[in-house]
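Once you scroll down, you'll see the structures, which are given as structure tokens.
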Structure P
Amino acid sequence: MSVVAIVPAAGKAERFGSAKLLVPIKGEPLLNWTLWSLLDGGVARVVVVSAPGDDLSPVKLLSDPRVLNVVNDNPSRGMFSSIQTGLSAVAGDPILFLPGDMPFITSGTVTAVITACIRRQRVIVPVHDGRRGHPVAVPGILRKPILMAPAETTLKDVLAVTASEREELHLPDPGIVRDVDRREDL
């Protein structure tokens with residue numbers, strides 16, 4: 001199977017204001033940077049999960065044939081419901097999870113996480129300066145338990161219940177712990 005990534009992007013961005021994923025960084029929408037890191041890092045298929053009515057038309061990578069945009073009909077249930085919505089649209093091995101508001105991750109980090117997951121066949125959590133971050137990678141065998149879990153849970157909860165072995169991957173990329181919640185995060 002090929003490497004897939006789920007990009008939850010259905011949040012309200014209340015702390016930021018509106019249209020967080022479209023804010024320009026070096027002339028490109030924030031979400032494009034997140035998608036580039038995944039595609040350039042070796043992901044074969046990316047599923048962006050947006051909210052009903054979201055206009056992401058400025059994000060030109062959504063027209064890339066490797067990128068699929070699906071809608072979470074009820075994003076108020078939380079990020080895990082977006083993970084499940086995206087995962088129901090695609091299968092792959094390994095599976096990466098990267099929130100849409102993390103544009104500072106390098107493609108080299110994505111490649112390292114993928115490689116570690118394939119070699120070790122366990123959940124890989126990147127770490128920078130003692131802080132866990134993203135993208136998290138899981139073996140494809142965990143797809144079904146994630147899909148079957150209650151939507152009000154979290155990915156962390158599901159991985160704990162499945163007793164999946166986790167391994168931290170220490171990386172020099174500060175982007176793995178740098179998301180954009182407020183304008184000053186840019």
Structure Q
Amino acid sequence: MIVGLGNPGSEYEGTRHNIGYAIVDALTESTKIKLSVGNGDYLIGSRTIYGKKIALVKPLTYMNNSGTAVKAIIDEYNVPFKQLLIISDDFNLPLGTLRLRLKGSDGGHNGLYSIIYHLNSNEFPRLRCGIASNLLSNDKNKMSDFVLSSFEDAERKIVRQMIHDARDAVLTSVGYDVEISMNQFNRIRI
């Protein structure tokens with residue numbers, strides 16, 4: 001179960017906070033999986049790849065309530081936490097950096113916080129995608145404006161490469177193993 005975090009609606013397309021959605025979009029394109037409305041507040045599509053059935057998901061609950069959609073999916077499809085992969089942005093990582101981990105904290109990310117809260121566990125893999133730039137303010141009150149902003153023109157090439165690499169990291173995790181993917185993709189790519 002591969003879940004890309006983001007906010008629904010055209011006003012959020014291309015924003016830093018929606019990088020999870022962008023990566024799921026890249027995965028739908030390369031795998032030919034079509035998303036449709038699920039039994040809850042999410043879009044979902046599935047097919048067999050590398051001999052394994054995978055599902056791609058976009059929660060429609062808005063970022064801060066991502067946990068309600070993820071919990072509904074976990075319950076409906078009886079997905080073990082280790083077979084869940086959450087894709088999110090991370091303002092603590094430099095733009096273009098990928099960090100795939102088997103478990104961990106929310107790192108100050110409200111979507112991850114919501115998922116950890118609703119699952120009552122942080123024992124699930126996550127792919128964090130760096131969105132930090134020189135535009136990032138030290139003022140925590142301006143963080144929301146930053147994550148909801150669009151990428152600058154000068155950043156778009158790095159973002160396209162990060163989306164491509166993240167797509168490949170997910171497919172490597174599915175085809176081989178999360179740890180193999182971690183060894184290949186957990187490095188700065190600027």
Structure R
Amino acid sequence: MINSNIEYYIKINKNYLSKPLVNNIREELKEKDNLFTRHVYSRRNEETNELFYFSEQDDLWVYADEIAASKDISRCVWNSIAEYLEFINFPWFMEWYGYTPVRFNKYPAGSRMELHCDHIHSAFDGERKGVPVLSVLAGLSDPDEYTGGELVFFGNKKVELNRGDLMIFPSNFLYPHIVTPVLSGTRYSFVSWVW
């Protein structure tokens with residue numbers, strides 16, 4: 001049965017990643033802190049349709065290489081996708097073709113993510129073919145580690161992701177979201193896109 005309330009399709013799994021796994025991830029990310037790079041937004045020029053890039057001083061930082069815990073993270077992502085498909089129970093949407101390696105996000109004080117939907121093009125470089133249909137996002141920080149940095153959908157629905165929580169939601173234009181500026185501390189998360 002289709003639920004006409006689109007918020008229904010934002011599924012949050014509390015404590016989905018084990019504490020030891022999250023602690024291992026955080027320790028390794030600390031060691032790789034200098035390898036995070038500034039996230040860059042892109043847009044299309046309305047007149048020429050050319051892609052151009054821009055970056056704000058307050059964008060988040062990202063790290064996309066594998067870490068020692070990548071195999072464990074991948075297993076959690078795979079399981080969460082299978083559970084999500086069971087949760088929505090759509091006979092016309094029972095399979096998916098893959099998911100991207102996780103990208104780690106770091107939001108130090110003063111950083112944020114602007115309003116967007118996860119219709120990510122950069123993940124599909126020719127080897128992978130498709131468009132994202134689902135986003136998998138995991139919290140790697142507890143809310144007491146930072147202030148601000150709220151994940152907000154639809155302009156007003158705040159979603160709290162604690163350390164180890166994992167959420168899945170559709171990656172399309174109906175699910176716009178932001179991360180508000182982090183006022184103090186550092187917020188960590190990871191994301192993967194399913195096609």
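Taken together, the values in this text are just the output of simple stated rules run on the coordinates, not laboratory data. Quantities reported herein were computed from a predicted structural model and do not represent experimental measurements. Cβ atoms are built from the backbone, for glycine too; each structure is taken alone.
For distance in nm of label points 7 Å out along Cα→Cβ at positions 122 and 162, which of P, Q, R scores largest? Show your work: numbers first, answer last.
Values: P: 1.5; Q: 2.2; R: 3.2.
Result for distance in nm of label points 7 Å out along Cα→Cβ at positions 122 and 162 over P, Q, R: largest is R.
Out of P, Q, R, which has the highest value for distance in nm of label points 7 Å out along Cα→Cβ at positions 10 and 154?
Details: P: 1.9; Q: 3.0; R: 0.8.
When distance in nm of label points 7 Å out along Cα→Cβ at positions 10 and 154 is calculated for P, Q, R, structure Q comes out on top.
Could you figure out which one of P, Q, R the value 1.9 for distance in nm of label points 7 Å out along Cα→Cβ at positions 34 and 170 was computed from?
Numbers: P: 2.9; Q: 1.9; R: 4.5.
The read-out was computed on structure Q.
Quick check on the output: -11000 is helix-only ellipticity at 222 nm (-39500 (n - 2.57) for each DSSP H run of 4 or more, over all residues; to 500), derived from one of P, Q, R. Which one produced it?
On the way: P: -7500; Q: -11000; R: -5500.
Among P, Q, R, the structure yielding -11000 for helix-only ellipticity at 222 nm (-39500 (n - 2.57) for each DSSP H run of 4 or more, over all residues; to 500) is Q.
As an exercise: Cα extents along the principal axes in Å, for residues 2-105 alone, calculated from one structure in P, Q, R, equals 34, 29, 27. Which structure is it? Don't skip to the end; give the middle numbers.
Numbers: P: 36, 32, 21; Q: 34, 29, 27; R: 45, 41, 24.
Label of the originating structure: Q.
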